[in-house]
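Alright, structures below, take your time with them.
Values in this text are rule-based calculations from the coordinates and carry no lab data. Just so it is clear, the model here is predicted, and its values are computed rather than measured. Cβ atoms are built from the backbone, for glycine too; each structure is taken alone.
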Structure P
């Protein structure tokens, strides 16, 4: 077993040099040096010139961070847009990301084990539950990260790092239970096979009967959920400086779609009560393969990162109830969508590994290809409402090629200058086939219920190229062993794209005809940032601050219009993206952590928090003078954990964490103010050597708010979830 440990530890060290693994994580994660791979190599967080934080495995477990919303809640300048369905959360980081719609790129780069994780539509702009399974740590880098990460990392980047195969044989089983009849099981087996090979496999399965959201008449649960996933990881170290990691996982899930969490604002008594007569579900399957090979050449390392992903998903929504319509001709009106996406990615880079030379360098190339189809079938309208039926089918073929590099030099023993560059070229081919129904010219009102309709089809083909040079120039000054300051300038861009739902406004309407274009251009962000990072009392206190100024051009904005198809008297809301001109976003951020010894055997108090103040404005275009949408002027989060070791049994803990959000507007023009948020969560537990148990209560104060309004009149919107509890218990062998 000693030989197994030696060779596999060597593998872990090599992965640390490649920026995918950290040996600095410890069981407490609070007083040891924290590592981050913001520059594709493992470096001390306090010495990297970027506003960033990491969430350790212990923090993720203690605070029950299992989805994108919980992750954003613990990150300065981050929030999420909640659109009802669990897969539809989208992150807003430093004000970037309000331009979001079908086929749009994310403004925050989403990565898993360094591989780009976003793309596609149904769930393509958020992490999934399998991403959050068996996690080692999560890294969040704020500000433009496009030079090294690419793929639209305008507001920043998030990287989830899963646990890799280890050198010790272990088995772990976790049982879960919770509100609404939720039950689940997780099992993980880690097995070293030889001195050069280790395996890690896991399963995750859960089922929630539901019951928070119920049918208004029969009382049936509307929010039943199922999830089943599995993963296999292989670590190979045959010698000769070569190491390889392979991860293969997949999942299948089903749950409530958009309409379930939407309610009529004027009917608060029906906040969790619905009445549907057509399906209201989503289904999704996904497979992911990530392979990473590292060759240690002595003077440098070569890293090859390969990704293959396939996702198929579908949704069904009761569309007349979704739009709060009372019309007998629309009683069976529904919206069905179908999404299919495949992605291939290959990155190859070489970087120096020596220390003490005063020079850091990296050079690489990345290729990404996405093929996808997305179909939206709106049907079920009868009689004179038949023009409301439509079919929009899109086909996307995207390729991206990026060449990137880094050059750092120690100007003095205390001052380092670093330049990062990426030339990225995106080529997008997009086909939209739109099928509509209209009454023949001259059809009288009396014949609209029984007469024929004319079906028309319009095909539009687009072929666009987007390219740009992303760059970062940073100066890092090490004032002392505990104080680091930096000045950073970064540029990044988000490729443009295409709307999928054309405006079919009736010629009799005002204005007549289309009011927005199908294609939109790329946006660009330029950010200047000044930061200070400090550690005190043997790292018991960390306080990191950053002030930044971002200037955006051709900012992508999410907007909506009410559209009435020709021959119809019923309007529906269309969502689309447009370029909104220039914008500025200025902010100040603070991340801090404090560990104090307190009363009790092994007692410690751990305080971890983040906060930001942001001022934003659209400076050009038709929305000039408005705040940038989805940007919270004030927000903060605070977690307080008391831990002790009773009777030497293990580590007991009590954690309280809170999130506060204030201000902000949902749409351009600032016609829809966002609700304030005051959330409080509680977690208590015990972790011994071979067993653990914990109880979590989310939204302890049962604070209810509207996560997203559907129109300027604020007649309907999505609700957040009420108070809920979860229980976990497990054992390791």
Structure Q
């Protein structure tokens, strides 16, 4: 009997060779769009991300351990480069992408385009190597192929014409100003509507069947990946070539890729672990049998790009002193929420700028240090630094920086609950923005004024400012600002009890966030929708929104947002009567606040824990939590938080039946609320004092405080608001008791 012969790998329907053959046939049948990243240019002497970023970090004198933190963060390469460019003219950095000569990969793409097998190529690369290869093949730009790299270009793509479409979705080095704008949008986690439309066409709407992904690591978590993830149906079949794991040589379902994979929902798509050069050689020989294959070789000395970086560093130090490199490193750590490391490098920069008498650098660094302290909830310290920055900007006559410093001070005082002082600074910042014609700044400060009046309970006034800011954002085409102001309008209408109008504004804001790929904004607006449904008593629906928001925060590495959404989930479960589950969420949120040094967040979560413990009749745990929150509020100078914690302590002692202590705490909270003109806080204290005196049988005082509470809440909320109705019912009961 003859032995059974094993089937060869090439006959295996899941073998690499089988899929390559399927791919080759699809290319020849003109069914493939190519999407490529930096990996295709590795033989051209251009650096790939894993070479370029560590080299720059080394030049920045970042230690190995700290460099690993940056390298392992979620910060996309485009956001990293944009951060460098904010500190000094990024031209030298951009010079890197003008280096090199086309390699085998570029020539193959050009030849496939020339014979008509491929008509659409989309790349995240800035370099012009594909264009050079096209030109060398005799393809005429404008006739045989068109390059689309600006927003206006993308809007004019005619997908069905006969020319080849080369789409440079992150811009091109040939237009450095536009490239800088695009990098700024990516760094802000924004994908323009036109770029989103391109992604949608390539991965969903186009007439092609397959998308071949080459040299791309799916690391664009701020813009491209979220848009791909949002495609859940009618998607294309994707073939992702993974060169980094080429030694495994295997074919797997693309959904099995666990890290950096926006294609989890793309059915029938494949993850091909294979050498890219081997694949490209197979494509060449199958599709271009008459053409002699060009073996890959490095086109230029790999150190050439390093010379561009070195030159950039020399120029920055010559202009801004050595302090600039520490300032850049601080900005990078700031962007990934590594606050303590950011402070360390900002402090080094500040020391060097002062040593050299570089006033502008000193002013920038002071503002940066103040910003970190603000994010950490230490608003008093933030004010100290922002005041120093303001003095310097006035000394050197820099109006732009002066306006920023004034705006920062407004934000600091607003976070402390001193909204009158916040308004004082915001108004000055607004005047400067108008004086220098800074429409973006004008819109920002109008929005900030709206927030300050909103916190004061003057929601109609807030709405007026938000509407002005919204008008400017729409005039400028600032979709990010438009979404932000729509969200603020939603909050104001929610405060006024007009929940339907609030939902309408939140949904508009959410729609814009999805349109531009603003994942952080999307999470924020989902959270706001959760809050409004919570206010309507639809707690399960609120939980669904908060869970969606939490998923986004986890996905983009937004730890502050993750803590906020966990906190909101705790509030929703508390309202459902599940205080233990609420405590679980609050504790997770509290841990995050402590990990990232968010003192104000820590204060809020301790107060929420205290309320949940009170509901479980664990009054001592409640008092301990509120006392910790009160201590933090006093430590960081959060006057509004101090009043809130005092009021919560009043509630804890009221639950204990200690009315005397409860009244004492409520009265302390009332004094603070009146000092800072916190109408909402004042109304709450008055209402609670009414309850305390009612329980003690002092109906006269119960009536007095309840009537004063209504005097605060009716103008703010209107007579039909549930909170107003509840106080009215209590007042009516107290009056009935008095008559008896």
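Using mean count of other Cβ atoms within 10 Å over residues 131-138 as the calculated read-out, with 21.0 as its value, let me know the right label among P, Q. The correct label is P.
Tell me which structure, out of P, Q, gives -1000 once helix-only ellipticity at 222 nm (-39500 (n - 2.57) for each DSSP H run of 4 or more, over all residues; to 500) is calculated. Checking each candidate, the match is P. Assuming -0.31, -0.75, -0.91, -1.22 is log10 I(q)/I(0) by the Debye sum over Cα atoms at q = 0.05, 0.08, 0.09, 0.11 Å⁻¹ as calculated from a single structure, say which of P, Q it is. Only one of P, Q returns -0.31, -0.75, -0.91, -1.22 for log10 I(q)/I(0) by the Debye sum over Cα atoms at q = 0.05, 0.08, 0.09, 0.11 Å⁻¹, namely Q.
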